[in-house]
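What follows is a group of structures, each given as structure tokens.
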Structure P
């Protein structure tokens, strides 16, 4: 069964949150750039219509609440 567009958007968002975190630790993120700005700037164009603040918040909160389980 193929992934839905929403599932793909969640996966990409999760990956971008992880990249944002790694790049922040390595001081590779410009000052003042938020995780939301980073996601909007880097998400593939075909997924932009499916991204929302609620989705970003849900993914970010899920990742932040389970750092040991996902590592």
Structure Q
């Protein structure tokens, strides 16, 4: 009998915690922040893909700079 009461109590507590968690997640402020994070990640993945697809030959060559240091 005690086991049934404990199981039911745990089930009710977990249900309430889960409900509160989803209320917090679905708040407008949190949704806006998650939406912005998702957009940034998509942009990052796109740039990464573009860089992987761009052959090195098509990039402009930069003149090599030689640092001449004189011994002191």
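No value in this document is a laboratory result; all are computed from the given coordinates. These numbers were taken from a predicted model, which means no experiment stands behind them. Cβ atoms are built from the backbone, for glycine too; each structure is taken alone.
Largest in Rg/Rh (Cα atoms, Kirkwood Rh) among the labelled structures P, Q is structure Q.
Source structure of the calculated read-out (helix-only ellipticity at 222 nm (-39500 (n - 2.57) for each DSSP H run of 4 or more, over all residues; to 500), -20000) within P, Q: P.
Across the set P, Q, distance in nm of label points 7 Å out along Cα→Cβ at positions 4 and 36 reaches its highest value in structure Q.
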